[in-house]
Structure I
Amino acid sequence: MFVIAVLCIVVSGLLHAIWNLFTKKSDNPAVFLWALQWVAIIFYLPWALFALANHPVPFQGWLFLMGGVAAHGGYVLLLSRIYVVGDLSQVYPMMRGVSPLLVPLMGTLFLGERLPLIGWIGVIGIVSGIILIGPLPFGQGNYRRRRLAWQVAGPAFSVGLAITTYTLLDKITLHYVPPVTLNDASNAGNFLALSLVVMRSSGIKSEWHAHWKTIILGGIISPGSYLLFLVALQMAPVAQVAPMREIGTVFGTILGITVLKETQGTRRIVAAGLITGGMILLGILG
């Protein structure tokens, strides 16, 4: 069972990195993500309704579901803004680096889960790799680069907090709501949150004409990525599977370097090794 959970996590991380690449390549990230939610909602709605019809949800389940939907909405709003100010290989590892540390801590404190010492060493390895793989807003370099790095770090940390919040809420919600229903409800929340921004934009038509292929593909693989993660959450503790999902930072960095031609260096290779080693410690031994 745990092997299946790990496989789901790896595929989830890859798909997550791919649709974030699509978002970064778009002309208007907010409009792109808004259109993507349309595709996601329509594509998964029949399955979500069928699952809901066969799985009655109690009142407390609806409360947790609404809390998670709100957290997802905040996340996607922040995500639509952060790709305007930073590179994929820059912001992706930074914003994903907060969750691997906070989720195991919160899972231990509030969900009664336990992570052994070797597991925490794995978490530290993952977080260290993510920090190394991203830009360092201190040390050498000119003032402008350091200032831009700090401007990116704040929003990236906010995205990480949103990820932590919805991950914990979704872990609880899965006790009451089927994964596919939870996933599609989150898509609807994302759509409503982005509508507040997109309705004031004049770029909907041009974004669709320029990127309709990646909008459709992203609308399928984005919720598909998170659905695989939700399935893994049902099979293993959140303190284990949430940090393991950050294998996506390796995929995201590789895509940023190879597809978007973003800068690279030896530290990124070392960072990828730290993340992979941390995953092994956490997933197999932790």
Structure II
Amino acid sequence: MSTPTSIWSPPLPDAAGFDHLVVETPGLRTHIATIGEGDPVVLLHGFPEHWWQWRAIAPIIAARGYRVICPDLRGAGWTEADNPQIDRESRLRDLLALLDILGIERADVVSHDMGVITAMQLCYDHPERVRTAVQLAVPPAFFAFSPKIVPGFRHLPRFIWHRPDASLRGIFSEAYVARPLSEATVDANLAPLRRPDIDQAVRPLTRGMILPEAVRMMVGVYRRRRLTVPTLIVYGRRDHPWTEPVLERICRNPERYADHVEFAYVEGAAHFITDDAPAEVADLALGWFDRAA
């Protein structure tokens, strides 16, 4: 059942055409924004963003005849959890429960940044639930470590040691965006962090989910598994150090680890590619849905 945007605290940022509702699963009340009708597409936001990250992308996908579902994942947005603890697969369990209660057997999944971790886990552990995957600004899980990618993790210490009420505005600096974001846009992204439960989730998300999964990637766990879901990896050309030569180096011979993986690069975009180039992201995703499944 859709609920008016005025009842949410803090108020939801504006985005035309979306319906908002809360879906209850054990221990969790998940806020989701939906738009459109048709086959399901699930969009999993990055950090420190939430459903609103997809405000310009979801309507384009919906206009092509899809039902687009944008959940606020545990520890983000307007979703509320009974237990503040987060482990490596908390969000995966949440997503599976959400898909079940919404009656979604299989969906196309688009993810960015921290949301890629959950999408990746879904693709490897429950490939029957994913028709195709589009992965933004994160390398495939089977990548091989190289010292050249170390600068790509320079943001993690501030999350690992995040103090309540410490500002995260710096994550939207010119190091991560190709086009400066307005103060209003940054404020809308960070608004849920005014809630203590969301602010206090930054450390658990980083320590309980990101670091353990990063270690598994670094030691080659996913190089011993096979990715069967058709997956498109998308990066902005200005997302350093994740340049095309570096990604070619750390992702050599992808056919050894995956049935169908391709790479795409967007000009004039950096890490926050959904803000820098939303139309290009939507077009790439729709093209992948059409030809990869």
| query | Here relative contact order in percent (Cα under 8 Å, 6 or more apart) was calculated and came to 20; which of the structures I, II was it taken from? | reply | II
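Out of I, II, which structure matches 26.1 when mean count of other Cβ atoms within 10 Å over residues 244-251 is calculated?
Traced to structure I.
For structures I, II, calculate distance in nm of label points 7 Å out along Cα→Cβ at positions 52 and 108 and state which one comes out highest.
Numbers: I: 3.8; II: 2.6.
Going through I, II one by one, distance in nm of label points 7 Å out along Cα→Cβ at positions 52 and 108 is largest in I.
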| said: By the measure FRET efficiency 1/(1 + (r/R0)^6) of positions 68 and 220 (r between Cβ atoms, R0 = 35 Å, to 0.05), tell me the structure among I, II with the highest figure. | reply: I
| query | Among the shown structures I, II, from which was the value -7500 of helix-only ellipticity at 222 nm (-39500 (n - 2.57) for each DSSP H run of 4 or more, over all residues; to 500) calculated? | reply | II
| note | One of I, II was used to calculate log10 I(q)/I(0) by the Debye sum over Cα atoms at q = 0.09, 0.15, 0.21 Å⁻¹, for residues 116-251 alone, yielding -0.32, -0.91, -1.42; that structure is II
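Bear in mind that the values in this text are calculations on the coordinates, not laboratory data. Just so it is clear, the structure is predicted and the values come from calculations on it, not from any experiment. Cβ atoms are built from the backbone, for glycine too; each structure is taken alone.
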